[in-house]
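Given below, in the form of structure tokens, are the structures.
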Structure 1
Amino acid sequence: MSRIPVGLQMYTVRDVCEQDFVGALRQVADMGYEGVELAGSYDLEAEVLRDILADVNLNCIGSHTSFDDINQVAAFHKTVNCKYVGGSSMSPTGFPTDSKSLLAAAKYSNELGAALQEQGLHFYFHNHAHEFKKIDDRYTLDLFYESTDPQLVYAQIDVFWVQYADVDPSAYLRQYPNRCPLVHIKDMDKNKDFTEVGHGVLDWDNIFAACEEVNAQWYVVEQDTCHRPSMESAKISFETFRKRGMV
């Protein structure tokens with residue numbers, strides 16, 4: 001199998017982005033990351049961002065965004081050459097708590113995915129831990145994915161939050177082959193707090209093997225909270241891939 005490249009979710013370094021987004025992108029590129037997943041554009045116009053990304057040789061691999069205006073979302077992301085757009089909301093009416101609201105959330109997500117597909121984009125859903133609450137003795141997240149079209153709603157499995165819910169991340173990934181193009185890679189310390197990739201308790205040998213088996217396209221490093229300067233955390237996580245011979 002060809003090598004899976006490594007990108008960074010820019011939310012990790014949001015404090016730096018708020019001060020100098022362009023500078024943050026340059027620092028991320030200098031570390032060796034090949035792509036970024038956006039968490040906002042910090043008021044940069046799409047054409048400007050596209051040119052900056054090209055200048056620093058970064059791919060825009062994904063984007064967490066809102067979907068108030070599909071045409072605007074599509075225009076922006078097509079301009080920056082970003083094919084995957086997503087978020088962590090199953091439905092604008094709130095998190096489903098029963099079968100009826102689950103099916104309504106699936107219908108909304110299918111329709112959103114279809115609208116984006118018509119524009120040449122792909123929609124993905126990013127999980128946290130609460131999606132492992134149960135409806136009718138089944139994980140809400142499983143019911144959601146079973147009720148959505150895999151060609152319209154892709155799965156962005158966040159391995160930290162799967163582990164946080166006391167579910168095996170590698171086993172969970174293997175449930176969704178060819179549906180997980182962008183996998184969120186983040187580690188957990190012994191106290192269930194965030195830490196740099198390779199410095200916690202997650203079983204990376206098994207997780208990376210599962211990513212290859214399900215044909216993941218990108219590893220996307222993210223650290224929700226950093227306990228040292230965020231750029232330093234991003235660099236430490238990237239160095240784990242380097243030490244493993246993966247970049």
Structure 2
Amino acid sequence: MKNLRHLSLASGIALLITAVCMLMLGLTSKENSPSLYRFLLLLGGDVINGGYVQGLTYLAFFWAWFEVKEKLGVINRERKAFKLNIIPTNDKHVFMPQDINNLKFKLIEFERKEKYILSDLLKKACTKFRTSGSLSELIDIVSIQIEVSQEKAEGDQSVIRYLTWVIPSIGFVGTVIGISQALIVANSGDMEKITALLGVAFDTTLVALVLSIIIMWFVHQLQEETDRFHSDLKEFVIDNLINKIEIG
């Protein structure tokens with residue numbers, strides 16, 4: 001449902017940008033304001049002659065941007081769990097083996113109100129220690145669960161990866177369409193028409209590449225935050241649970 005909501009928002013913004021460019025292009029004189037007129041063409045103001053390609057590029061860009069922002073919001077929410085005192089973070093606190101069972105019940109009670117990746121990881125770690133009593137196996141299960149969480153996060157970002165590929169691809173498709181249209185009218189000898197079509201062809205790629213550069217910065221930021229979160233998650237569990245368990 002969130003993907004559909006993001007798609008709807010992106011479609012609305014893309015249509016708005018295209019409509020504004022069309023309106024301004026219709027009100028702009030090519031002779032009096034050639035630079036502005038050319039800029040509006042670049043942004044896709046001439047929808048009939050290929051400006052719709054830029055509109056599709058805007059749609060893919062804003063859809064990807066909304067997806068990235070939503071995933072960053074999820075990470076920020078999960079980070080709040082570090083400050084909720086789910087388990088004692090005092091350096092002097094020590095867990096005895098019998099305390100682990102009580103900690104698990106505390107985590108179960110906590111998750112009835114709100115669930116976080118951290119609380120779920122701690123609960124599974126407590127369960128593993130109760131059954132094995134081994135710190136080495138406890139470290140293994142924590143590492144495995146964090147890897148599973150990372151894989152889930154990467155799977156959730158599949159739409160983003162697809163859209164970052166789609167954005168420049170739409171630009172290249174627009175270039176092919178523009179060149180093919182220019183070749184069709186080449187025999188007419190209308191150089192102004194041919195030049196206009198070639199301009200539209202390369203405009204689509206230029207807009208797509210610029211937007212691709214921008215969205216990739218956000219995507220790399222998301223990847224960095226995802227990796228840092230899981231690294232901090234592992235460090236938190238090791239520092240505040242595993243290293244504090246005292247085996248008689």
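Check the numbers for FRET efficiency 1/(1 + (r/R0)^6) of positions 3 and 35 (r between Cβ atoms, R0 = 25 Å, to 0.05) across 1, 2 and tell me which is largest.
On the way: 1: 1.00; 2: 0.05.
When FRET efficiency 1/(1 + (r/R0)^6) of positions 3 and 35 (r between Cβ atoms, R0 = 25 Å, to 0.05) is calculated for 1, 2, structure 1 comes out on top.
From 1, 2, which structure was Rg and Dmax of the Cα atoms in Å = 27.1, 92 calculated on? Kindly include the intermediate steps, with their values, before the conclusion.
Values: 1: 17.3, 51; 2: 27.1, 92.
It was calculated from structure 2.
Among 1, 2, considering only relative contact order in percent (Cα under 8 Å, 6 or more apart), which has the greatest calculated value?
Of structures 1, 2, the maximum of relative contact order in percent (Cα under 8 Å, 6 or more apart) occurs in 2.
When helix-only ellipticity at 222 nm (-39500 (n - 2.57) for each DSSP H run of 4 or more, over all residues; to 500) is computed for each of 1, 2, which one produces -27500? The partial results should precede the final answer.
Numbers: 1: -12500; 2: -27500.
Among 1, 2, the structure yielding -27500 for helix-only ellipticity at 222 nm (-39500 (n - 2.57) for each DSSP H run of 4 or more, over all residues; to 500) is 2.
Suppose distance in nm of label points 7 Å out along Cα→Cβ at positions 83 and 99 works out to 3.8; of 1, 2, which structure was it derived from? Don't jump to the answer; show the numbers that get you there.
Details: 1: 3.8; 2: 2.5.
The structure behind it is 1.
Where a number appears in this text, it was derived from the coordinates with a stated rule and is not lab data. Bear in mind the structure is a predicted one, so any value in this text is a computation, not a measurement. Cβ atoms are built from the backbone, for glycine too; each structure is taken alone.
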